[in-house]
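Okay, got some structures for you below.
Every read-out reported here was derived from the displayed coordinates using simple, explicitly stated rules and does not represent laboratory data. Just so we're clear, the structure is a prediction, and the values are computed from it rather than from any experiment. Cβ atoms are built from the backbone, for glycine too; each structure is taken alone.
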Structure 1
Amino acid sequence: MNVTRALPVFSAVFALLYAAGINANNTFLFFYPKIGVWHWGRLPRDPSIGVASQWYGWMASAIVGGLVAAAIYLAIPQLGRVRLWSGWTWVIPLAMWLVAINVIYHLYWMPKPS
């Protein structure tokens, strides 16, 4: 069993889940830097607790999902594995960059409707 064969699977699933988390603008883990608190789920809005950081949750869910996908890939017998084009290890992350740029553009630079 060669673990390095599962790295492209991890990378692709990580990128897809990270983009999905950003697009959905939701996650399971929140960090509130103003009060220094980690919380499983969003706290009610209150000026005294500040704004939540979702980045850690997006990263955690993408890492866990990527690890699960890589473990499933490694559990499949070598003869049953489908050999995919190696270029997917570049195409998927580049596509995710385009998704991220699109999300950032629409969140920060696109004019808001009046």
Structure 2
Amino acid sequence: MKSSTNAPAQVLLHGEWTMTQAAERLELLTAELARQLKAKPKPMRAVIDLTGVSELDACGCQLLAVFLENLKKHDIVPSPCGSTPEIEATIRLLGFAEALTTDQAPVKEP
């Protein structure tokens, strides 16, 4: 994760986001939220890069949705991006499209 006055925080996610990895993923997201809240200055935006996510189920969607909501509660605008068409289809099928709407490509810093 990087942050500066103008740059969004970068959160790179990878691997499987399924019920099997739920405890591990929850720990990762909890630590990531804590890092962002401690950052000086606190980022106004966080780019959540899903490029490396290889599998996603309802449990993974729920974890990500809760993480994004927690960012919003702390005035950090989440911007999920970079998911594959297969992951996007899973997100829609499971009913998480509104919560996990993604941009087409990861945002690159200038």
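List of remarks:
- Structure responsible for 2.8, with distance in nm of label points 7 Å out along Cα→Cβ at positions 56 and 72 calculated and labels 1, 2 on offer: 1
- Per relative contact order in percent (Cα under 8 Å, 6 or more apart), the highest-valued of structures 1, 2: 1
- Here mean projected area of the Cα convex hull in nm² was derived from just one of the structures 1, 2, and that gives 9.7; the source is 1.
- Comparison of 1, 2 by distance in nm of label points 7 Å out along Cα→Cβ at positions 24 and 48 - largest value held by: 1
- Origin of the value 3.9, where mean projected area of the Cα convex hull in nm², for residues 32-87 alone was derived from one of 1, 2: 2
- Each of 1, 2 could give distance in nm of label points 7 Å out along Cα→Cβ at positions 8 and 40, but the derived value 3.7 comes from 1.
- Structure (1, 2) behind the derived value 19.1 of mean count of other Cβ atoms within 10 Å over residues 16-23: 1
- Which entry (1, 2) yields the derived value -16500 for helix-only ellipticity at 222 nm (-39500 (n - 2.57) for each DSSP H run of 4 or more, over all residues; to 500): 1
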